[in-house]
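For reference, the structures are reproduced in the following blocks.
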Structure I
Amino acid sequence: MNEKYENLKLDNQLCFPLYTASRLVIQRYQPMLKDLDLTYPQYLVLMVLWEKDEVNLSAIAEKLQLQSNTLTPLLKRLQQRGFLDRKRSESDERNIVIT
């Protein structure tokens, strides 16, 4: 490879070891989460709710750095399984409160 592009090699990219480390950490959680029938993102949502019982959708999205359209189906599944409740805020119907 041209010396000019040496920094583009996979081994020279910071993102690759971070990606690998992230996958390995999530992999370590899999046995515990499998017993609970949870995905890792679902587990993270429950951890946010454990810290604070009543959180609006945008706060969860910000905390987990996910978009609300990614969280909505995940939250619906957790609600169907009885892990949480979603309702419109009484003070502002545009906000969805998760408990």
Structure II
Amino acid sequence: LAAFVIVSFILLFFTRPFALKYVNHNTVKTNSESLIGKHAKVTSEVNNTEGTGAAVLNGQEWTARAEDDGKIYPAGTLVEVKDIRGVKLIVSETQEEA
């Protein structure tokens, strides 16, 4: 009985990482990853120095911050989502405007 328990724990320890890596490799962890690369409209001036900014994306308002600290985006600017950190969109100018 003891040998069975020991062998079971050893096999579980070594096969679990292998199974996790290959069984769920195509799973998307969150829906927010699909928002990266999309365009949002700034509703409140994005200014990292003052810690302000909001943007609307897919009908939802998000807190927004500029990718580059020196950039300021006034309300009405169309921006591209570069990353999502917590509940904040990290944005930069769209390629059409740049």
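Structural remarks
- Structure from which 4.3 was derived, distance in nm of label points 7 Å out along Cα→Cβ at positions 14 and 86, options I, II: II
- Test item: helix-only ellipticity at 222 nm (-39500 (n - 2.57) for each DSSP H run of 4 or more, over all residues; to 500) calculated as -18000, pick one of I, II: I
- Structure with the greatest value (metric distance in nm of label points 7 Å out along Cα→Cβ at positions 38 and 62, set I, II): I
- FRET efficiency 1/(1 + (r/R0)^6) of positions 22 and 46 (r between Cβ atoms, R0 = 30 Å, to 0.05) derived as 0.95 - corresponding label from I, II: I
Each value in this text was obtained by applying a stated rule to the coordinates, not by laboratory testing. On a predicted model such as this, the values are computed, not experimentally measured, just so you know. Cβ atoms are built from the backbone, for glycine too; each structure is taken alone.
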